[in-house]
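Only the coordinates and a few stated rules stand behind these numbers; no lab work does. Keep in mind it's a predicted model, so treat the numbers as computed, not measured. Cβ atoms are built from the backbone, for glycine too; each structure is taken alone.
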Structure P
Amino acid sequence: MIHLEYLAITALLLGVMLYITVTAKNGWVEGVVGIVGSGLLLAIHATSYSVAVSNITQILPTVLFLGCCLTFARLCEKERLFEYLGYAVGKLCREKPRLLFLFVFALCAIVTTVLSLDATILLLTPIVLQAASRLRLDHRPFSYVTVHLANTASMLLPVSNLTNLLLIAYGNMGFMTFIRLSWLPWLIALLVEFLSLFVMFHASLHKSRPSQTQPVNGQSPDQTFTHPPVFAMVAVVLTLIGFVITGMLDIPPYWVALSGCIALVLKRSLSKKSTLSEELRTSWKSFNLSFLIFVLSLSVVVAALSNNGVNTLLLPIFHRPVTLLTLLLVAAVSVLACNVLNNLPAAMLLIPLAASHSPVMAMAVLIGVNIGPNLTYIGSLANILWRRILIRTGKKVELLQFTWIGLVSTSLCIIAAITALWLSSTAFSL
């Protein structure tokens, strides 16, 4: 049954929660907003206490995994892993802007896939901006790569994006099944994204003329790194192997991410870079409990939307044969939802509906909510954070250009990725 009054209140509350969270300057605000918002929905009986607890319990392991991954990425950053990667890429491509574009694209794809889109946005974007400024290059070809790849490249591994973890949680999908469904759409989407951005920024890359690189912290670029962060690189590789093994054994992956965090904390403590207590404090801060509480609260908001008629309205879309046209329709609805609601609540809302029909349809939703945010600023929190970073560093961000580039690349990537999904699922009977 559809309850318009509850739907209107829930949608309005979701908009207010997202707005406050995005604009708030204090990290604890998002957790408070999440608790208050979900509490209000329970108070007016927009959803029941039992349904709310069930939803929270279902995604709790996923949220714990996210927190451990955020901490792990932050520890890698403190080990200067990302700075080293950026330095190495800049050194290789010092006089060749188009080659630098290729290397930045590859670096963002790897970091997004292996660690998370958060690492790409929060850690690589400042490095890319710094490298572009140091080489006297137009930042736009490179900064747009970071935001687009944070979304488009986040389909291959569960760790890459919280939406992927939601698919595994809600869709009861194993690690290897996820990889079998995602690898070809991921690869094709990356190829189309590269061609789209390269063509649209071809003039800027062709006109760019890098000058002599500037010193970094009083040193020449070649002297910035005398020792690469080998321990951090090994920790990342072993953690990835652990994800594969635990996925095959059906063990919650947050144990592996937590082990990686412990290894880096102990290494930093034993090498006297800081004390153990200092490392534990900063790691707890990186865990970002307030944000995790906000994510849990979104599951209550989505429960209210689902229980009051949204499921009824959307179910006919998913009760269709799995054809190319159906998958394109599902992806289009997902793109629309993530650019209206934001991709996290959109994924929470649509993935359970799609997963109840087929894993292939659930992957079509994932493609929509992962690539779709490239269309608008509000499509994902990653986009909003990226825009904040650019504004904070004095870079101009043009809404019309962002939307136009997003419209072209998103449309092409979605069509290509969905076609690849349909072909692979048909050929291999997935």
Structure Q
Amino acid sequence: MSRHDGSEWFTRQQPGRRGPDTVAVGTVALCVATAILGAIAAVALPAGLPYDEPAHWANTVYLAEHRALPVVGDPDVGYEAQQAPAYYLVAALLLTLFGSGAAGFFAVRLFGVLGAILMTWLVARILQRALPDRPAAVVAGTAFVALNPMLVVMSASVQNDTWSLVTGFAALRVALDVPRDRPWLRGALIGLLSALAIMTKITTAPLVVALLVMLLLRRRWREVLLSAVVVVAGCGWWVLRNLALYGDLTGQAGVDAAGYRFAAGATTPFALAREALTYLTLPDEYLRNVFSAPSWVDALAVLVGVVLVAGAVALVAVGRRSIRGLPLALVAVVGAVSVAAWLAQVSLGWHVAFRTAYGALPLAALAFGSATLWFRGRRTPWVACAVLALLLVVLCGWTGVQLAGVTDRTMLQL
């Protein structure tokens, strides 16, 4: 084995005998919970209530009817017409099977729920590589994604965020494999998944860039080279199309030229922290603020933020011996770069929601689960895990009650 093949990033530790089985059972249970919550949300959400859902649905219907990619300014499409096409291609295929009415709409929503299930599983796999000897932390961190009302509601709507994260996190998971053999095959797979992530939603580009840079720093040359070639081949035509149609790389110039304007939010540290915490907990802003959280719900959301901070501190203070280097480094760098990219766009005055920084979700899940590291013994960490999961379930329950009380159920005509 060569000196710089990346194996030095791994500390060979044997997980506790019950750890892997417990994590597997917990992961399956959480995936089932995500499926149930997502299906309920897909039914309960009024069509068009999620902020960008009408525009995403218009893209899907246009592609299904015209068999061509939409262009900003075309009839019957809106400000999302410049979005990358991978998600809409699959969603349009569903419309050919179920029609463009209520059945097709529900099928596309359930496609998003399927993505949420896979995202939950991938986060569990990533966390298990990062904390192999801490099953309670892995399960608690996975619960942060599986039972998160914001992520459940988002995934149960017509949108391209969830599947861009699924493919991006899959690339991250493949990169965590020990680089012993077949680097070309692994590089091709990382590149394919990364290209799919970008071609689903370009906001995953910071995740991809951070991932490739980290592999480059570890001298995994062949993987980086082939991954980069596949990404350029998979995404280059889309960039050239945007340059030809709109004059820029992403198509944003076309949105501006069409007259779409979005007011920028506040950029004070408090406002940015509040938006980040909101998008990590509750879907009120995502659902056009048709309901607002009472003080006790706000307090629970703040408590989630406190848990995230406490978990991050626990990683450094008490979890150092349980951490594996490569997973933590990749998750931390990808998360930091994703948040930095969001902050950079906000500083330029762009109206960009914190959803664009969801490449940091594995890092947030790692921090949330690591709050259990403060507790010693065999049972106490599991008690903490159960309490953290219950906290998220309460937020989900409150969100469900609010959705049931929305009176306007016809925001989007199907």
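Brief remarks follow.
- A value of 2.7 for distance in nm of label points 7 Å out along Cα→Cβ at positions 41 and 329, calculated from one of P, Q, originates in structure P.
- Value 12.0, calculated as mean count of other Cβ atoms within 10 Å over residues 289-296, assigned to which of P, Q: Q
- For the set P, Q, ranking by distance in nm of label points 7 Å out along Cα→Cβ at positions 161 and 273 places P highest.
- Identity of the structure behind -22000 (criterion: helix-only ellipticity at 222 nm (-39500 (n - 2.57) for each DSSP H run of 4 or more, over all residues; to 500), calculated), options P, Q: Q
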